[in-house]
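These notes open a run of structures that come right after.
What follows is calculated from the coordinates using simple rules that are stated; it is not laboratory data. The shown structure was predicted, so the numbers you read here are calculated from the model rather than taken from an experiment. Cβ atoms are built from the backbone, for glycine too; each structure is taken alone.
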Structure 1
Amino acid sequence: MTLLEVEGQLATAAGGAIAIPAPASAPASSGGHPVVAHSPPLLPEHLGDSDFTATHGLRYPYVMGAMANGISSEEIVIAAARAGMLGVFGAAGLDLPRVERAIDSIQSAVGDMPYGFNLIHSPNEPDLEGGVVELYLRRGVRLISASAFLDLTLPLVRYRASGVCRDSAGGIVAPNRIIAKVSRIEVARKMMAPPPAAMLDELVRRGEISTAEAELAAQLPLADDITAEADSGGHTDNQPALALIPTMRALAEQIALEHGYSRPPRIGAAGGLGTPDAVAAAFAMGAAYVLTGSINQACVEAGTSGAVRGLLADARQADVTMAPAADMFEMGVKVQVLKRGTMFALRARKLYELYRACDSLESIPAKDRAMLERDLLRVSCEEAWASTRAFFAERDPSQIELAERDPKHKMALVFRSYLGRSSDWANRGEPTRRVDYQIWCGPAMGAFNEWTRGSFLESAPERTVVVVAMNLLVGAALLCRAGNLRSQLAASRPWLPLPRSALSFRPLMQAELASLLQAEIQVP
């Protein structure tokens, strides 16, 4: 786009040529006008780090992140792949047969197109984490999103090191890639560094990787890409993106120097990305890619219920809160959830208070126990334990053995059963449990709703993940371009401000987006 000064006003050039330097003759006599700002077309695929898109075979630097229990569904992953984006299936919380069915569905639909699966840290169920990695290796899942890790684990290191070899030119090739989602520097440092020698040695001792694989893996970062997770839905430390992203980028540069990498690990951005302005800001801070979560849950492809999508469509930025996490309940880890229209957060916090105060189900005060059985469990504590016991008999029998020795652990398992089932009730839209819905959600959802108000995207049935993604990317590209023009005007013509309309972007339908992009491509 070229801006001219015509009779003291801004004008847009529809064509013509720019003369540099300007001809000696006055503009009026030459039929020309002074150029006061110029910015070439900026397409969505030009945002972020081209190395990220090239490495992963993408057109756009955009990831649809993994929301657990299949909320980030097969449909989301397939839609993302077909649009030139990366979708990650939300495998956390699902059993192995369900995850394998998702692998079957996605692999048959996308072929050679990119896709990913989630691997969530499971400190209370290490065998499950190991089983998921075993499944991914057996089925040729070549990209995982590692989330909620508090420390490195053997299964995570095994995934990265398996199959590492040298190519014909002598370079080290790792067939399995990790995108690690982190918000703490101490965890990021471990993800950016090579796998610890002690872990590699242990995997060799177990026969899970070869000595050659261990030697080569020791020269690579554990994760190729680090997603700096700011104030997001689900597991989050509520970090501000403005502080987190630059810190992570500086750490990546430092780690690359320490270990002699040819390039530093790439840093992406997640959390709070619900508007084109937020996405543009992330790219302006140097993010290699952006990752969205909460807003995808509100789209028709998400593996959740219409009831949840309706609640999300009404959410505002302040309608979120923190609640105890089911998978790390005893550790006091929290997740960010929707509070509008549900009592889950309040009830989950009450369970954690009881867990801290009591040593067993039997020691819970009579008044609290009556509330617990009436409102949350809706059965007696004995019946709740019987169903919980049956669940872990299939999933992890060692938990039953521990519970029978430790009454407090038994109580924790019963409480965790409520926390875990609350997400399932939400996904299924169970009408009798509406007040107990656990809906992972960050403030990005409210920002997205404000931005789309009055547009076609205000309606929940109109929200599809690719249309939402393209609106964010196209909008971000236009805003970045407008910012460039505004800076040039401020330097040369401060009395000619850029029109406000150029500094905002409203949602466009798919055909309108295609038309706009085509017009950008055709600009001479």
Structure 2
Amino acid sequence: MATLQDYRDERLRKLDELRQLGIDPYPAQSHRTHNAADVVAKFDELEGQTVTVAGRITSIRKFGKLAFIVVRDFSGDVQLFLHGPDVAELDAASGTLGMQQLPLLDTGDFVEATGEVAKTKTGEISVAIKTLRLLTKSLRPMPTELTNKEERFRRRYVDMNVNADVRQRFIRRSKFWQATRQFLISEDFIEINIPVLETTAGGADANPFVTHMDALDQDFYLRISHELPLKRLLVAGYEKVFDIGARFRNENYSDEHLPEHVAMEWYWAYADWEKGMEFTERMIRAIVDATWGTRQFTLASGETVDFGADGTHFPRISFVNVLKEQYGIDAFESPIEDIAAKLKSEGLEVEKQDNRQRSLDKLWKKYRKTLAGPAFLVDMPTFMQPLAKIQPGDPRLTEQFNLVFGGSEMCKAFSELNDPVDQYQRFLEQEKLRQAGDDEAQMMDIDYVEALEYAMPPACGLGFSERIFWSLEGVSAREGVPFPALRTEHDQTTKDIYPDISLG
């Protein structure tokens, strides 16, 4: 049985023969006039006209003076029909191959073909070829199927070729972020890109990645959130700002989390959480309409989520009421020992550095798995959210809401805290948690406190990541990104093919 190395050696032989014929197997220029899908869809309009198509060969069949080649571009497939007497002969100067050189082509090669649009005797829409050029010689055969998850993740470019549904997923991912951007721009938000490298990692409870900038001889953090720089822009006088880009959280992989992922945050001056909830309902509906063309989804868990009609509102769920009703825990009064006992009785892990905040969050996260949603989680305790305003009727609670569906919190938003004295005190409380061993507690950002002292208007802000996309696609986090991070490994075939370098 032929091995990958055998196939590669044979293709290298063909590559050498093409070069001996004077053919450049990797020319720079292509002259495509039509894509494959247009040739097929617009046959009545194009029949008899000369077109030039280009794409990857997916099949070759040769029968004496006749040959049939199927090529695929991004739009789809089209058949090339070659009748020997009608096909131009070898012309190395222009890179043209004749019928005699067809054996030097393989599936996976990229070719360019010029000819008339026609139908074969069997009724197949085709391009009757006059000239055929090689654009790229492939050295490895593209498999016809690929199901091994590890292999799919490591060679995603092969996965996307073989599994059309994977390729289509990332078209939708692009539409998801385009729809997000277009909705915000239509609402007069300004997109302003902010730094990825920060001297203080703030805006979220997460463990940051650390890097070093040689030019300043100082450590920096990869951002864990867009929040604090965008709120500085509100101080600067902007009223509606957002940014879309990667953020980094040095945490473990799961079906819902990746250390690197794309996220968006917006901040809106003179708005509060009530306006933010209504805005979020309109925004999520606009995004799903543009990306999937539906508001009803069946998730991987089997749950059904319906984002509803325009003008309707998502129900609200109280964080403190859930803890009281489901677990008998008072978020403010129950001793930490009682909370730890409840964690154990619910089969949840109790860690040495667990504090009140982390313990209550674990109980809530167990309950939220039962929620199909969509709904807004409200009544978040002030000690759990150092960046939000308090509710006027109860200073123990913040004006925060989280969009919940499919058993997860998909976004976090709140009326932004703009009292510099209060903000400083909350940062101090977070510093105490860090000193007690909570690496995910927020860092003191004194520059941000100073910015607030220059005055930031009242505002609402919201952030969400592409986890919304993964959930509505019904895939895991690693399935939902083009190139998931993996531990570096090389198979034996690769080591044998490239013996001159050490691959471990």
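Given that helix-only ellipticity at 222 nm (-39500 (n - 2.57) for each DSSP H run of 4 or more, over all residues; to 500), derived from a single structure, equals -9500, which label among 1, 2 identifies that structure? Value -9500 for helix-only ellipticity at 222 nm (-39500 (n - 2.57) for each DSSP H run of 4 or more, over all residues; to 500) corresponds to 2 out of 1, 2.
Quick check: -0.56, -0.70 is what I get for log10 I(q)/I(0) by the Debye sum over Cα atoms at q = 0.08, 0.09 Å⁻¹, calculated from one of 1, 2. Which structure matches? The read-out was computed on structure 1. If Kirkwood radius over Cα pairs in Å, for residues 147-418 alone is computed to be 20.8, which of 1, 2 is the source? Of the options listed, only 2 reproduces it.
Largest in distance in nm of label points 7 Å out along Cα→Cβ at positions 83 and 99 among the labelled structures 1, 2 is structure 1.
When mean count of other Cβ atoms within 10 Å over residues 267-274 is computed for each of 1, 2, the one that comes out at 28.9 is 1.
Looking across 1, 2, the calculation of relative contact order in percent (Cα under 8 Å, 6 or more apart) that yields 12 traces back to 2. Comparing distance in nm of label points 7 Å out along Cα→Cβ at positions 59 and 323 across structures 1, 2, the highest figure is found for 2.
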